[in-house]
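Input: structures, listed below.
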Structure P
Amino acid sequence: MAQDSPKFKITREGQRFVCPDGQDLLELAEAEDFSVSGVAESLGLTNRQLEYAVERASGLRPKELFRRHRMLLARRLVAEGFSLQVIAQRLGFKHYTHFASEVKSYFDLPPRQFQKSVRALCPET
């Protein structure tokens with residue numbers, strides 16, 4: 001019989017999402033290559049249990065929360081001067097083309113234009 005109230009609760013602390021054991025959810029997502037099922041398994045949850053907990057804490061589904069985090073990391077890594085290929089690898093994309101299409105979809109700019117616009121705001125790199 002399904003329970004009405006979940007025991008697993010993610011709390012929001014500023015920009016962090018903290019699991020009951022103190023783990024940062026987004027750091028765990030990075031370690032699991034932003035895989036919803038990988039994060040759920042690491043936490044001993046079903047995908048649906050994770051989805052419920054993340055939605056309650058953030059208002060977003062895990063996939064969208066992880067996508068946003070991944071793209072913010074991409075922006076930070078571009079600002080730090082990393083190449084687009086290195087960023088794609090560091091963020092767990094299996095193919096550069098998947099990274100490129102995700103950047104285009106999220107930022108509405110092709111990767112090279114995205115890189116130029118971010119670096120224009122960070123002239124010290």
Structure Q
Amino acid sequence: MSPDKLGSTFAALADPTRRAILARLASGECTVTELAAPFRMTMPAISKHLRVLEGAGLISRRREAQLRPCRLEAAPLKDVAEWAERYREIWEGRLDRLDTYLKELQTKETTHARKRRRK
């Protein structure tokens with residue numbers, strides 16, 4: 001995935017309303033009106049969120065008479081997951097080292113506390 005496409009995906013995911021819309025679409029296709037129902041915002045505001053999601057390739061819309069059903073397009077989410085996966089090994093290694101360090105500190109503290117009690 002190109003850096004620009006990845007950036008637009010992250011930008012779209014940065015907003016909690018858009019993430020909630022995607023969560024709803026994960027259950028299946030629905031109309032703009034259905035998507036707007038749980039939010040206290042105007043239809044133009046919802047439409048703006050949908051345009052951002054559509055521009056990032058996260059949703060697609062089609063015309064069905066008067067309705068505009070929306071559908072989740074998961075490919076960009078897969079690309080984000082693959083991008084993040086490259087960094088998992090780094091973070092797991094750092095967390096493992098932190099865990100080892102904390103155990104060493106705990107062992108030193110326990111040893112030091114025993115020495116103090118003996119005095």
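We did not get these values from a lab; they are worked out from the coordinates using the rules stated. Keep in mind the model is a prediction, meaning the values are calculated, not measured. Cβ atoms are built from the backbone, for glycine too; each structure is taken alone.
Worth a mention:
- Test item: helix-only ellipticity at 222 nm (-39500 (n - 2.57) for each DSSP H run of 4 or more, over all residues; to 500) calculated as -23500, pick one of P, Q: Q
- Origin of the derived value 1.1 (distance in nm of label points 7 Å out along Cα→Cβ at positions 10 and 26; candidates P, Q): P
- Entry that produces 23.7, 86 once Rg and Dmax of the Cα atoms in Å is calculated, selected from P, Q: Q
- Which entry (P, Q) yields the derived value 26 for relative contact order in percent (Cα under 8 Å, 6 or more apart): Q
- A value of 2.1 for distance in nm of label points 7 Å out along Cα→Cβ at positions 18 and 74, calculated from one of P, Q, originates in structure Q.
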